[in-house]
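Have a look at these structures, which come just after this line.
Throughout, read-outs are computed from the coordinates displayed, never taken from laboratory work. Keep in mind it's a predicted model, so treat the numbers as computed, not measured. Cβ atoms are built from the backbone, for glycine too; each structure is taken alone.
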Structure 1
Amino acid sequence: MKSVVICGSQRYKEDIKTFANRLRKLGVHTVFEPNFERQRKKMLKKEEKERLKVKSYRDRVPAMVHEHFDRIRKADVAYFYNKKGYLGVNSTLELGFAHGKNMIIYALEPEEAEKGGEICRDILFTEIIETPEELVKRLV
């Protein structure tokens, strides 16, 4: 079975963890996910531009980005947990990196340009996959 890396915004930390755990229960042995454990709950709710105003957060960002790039490097497939079509700056960077690696890229939801989404991100998604059960079928 192929390995998968999950990418997405810190604001969806709990949803991403639930999705990853469900994949594991369905038999996916290697599921890489973002490490949001170091973030306080109040920071998770803020927009990235607000988090970046806090020096201790700014100091941690480079390490977090490099750590997740390493997870992307190790995975066979990338899955973007873009609830409501949302991908932040870091996830957009990860999307470009995954594309540069010629990875298959799945996403939770389309990013509809007519609703304010970014077409440059949407065209990189191989397929929209809404559930862990659907994703497992693509990883076999």
Structure 2
Amino acid sequence: MAVHQIETKVGEYIRDNYKSAVEIGFGGKTTAAEIVQNAGHPILCTDVHSYAGAAVPAVVDDVFLPTLTCYAGADVLYAIRPGTEIIPPMIELARRINADLIVYHLGFELYEDGGERLNAKGIQLHRYVKRS
């Protein structure tokens, strides 16, 4: 499946199941976030690098030392193909702000047990944290 199709399916899942979201480590790719934004839901993208001209609101932030105000109020934090090394701080952050954490992994990369598996229109997502 092409990368654009994966990002589209992730964006549709987030749009259909949450009211506000933060995409962590977006890498300048905004396909999923634009779907969420076009539905009228608040969205913010974060990355350790700056990406000028992003089609959605974006800030520089490091999930290892997060600026909590960037994430406060989000129903879900999500990441598309993150390195497994950033999963633990994303889990901690999601728990701190009481948000779901949804991850689309590259290939067969997983963190620990892979969390709860979710089928999103033919792609597998992993929910590592479920908000209370």
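If we compute relative contact order in percent (Cα under 8 Å, 6 or more apart) for structures 1, 2, which one ends up with the highest value?
With respect to relative contact order in percent (Cα under 8 Å, 6 or more apart), the highest-scoring structure among 1, 2 is 1.
Have a look at 1, 2 and say which one yields 15.3 for Kirkwood radius over Cα pairs in Å, as calculated.
Going label by label, the one that fits is 1.
With mean count of other Cβ atoms within 10 Å over residues 9-16 derived from the coordinates and found to be 21.1, which of 1, 2 does the value describe?
The correct label is 2.
When helix-only ellipticity at 222 nm (-39500 (n - 2.57) for each DSSP H run of 4 or more, over all residues; to 500) is computed for each of 1, 2, which one produces -8500?
2
I have 0.55 for FRET efficiency 1/(1 + (r/R0)^6) of positions 25 and 121 (r between Cβ atoms, R0 = 30 Å, to 0.05), calculated from one of the structures 1, 2. Which structure is it?
1
Taking FRET efficiency 1/(1 + (r/R0)^6) of positions 33 and 65 (r between Cβ atoms, R0 = 25 Å, to 0.05) for each of 1, 2, which is largest?
When FRET efficiency 1/(1 + (r/R0)^6) of positions 33 and 65 (r between Cβ atoms, R0 = 25 Å, to 0.05) is calculated for 1, 2, structure 1 comes out on top.
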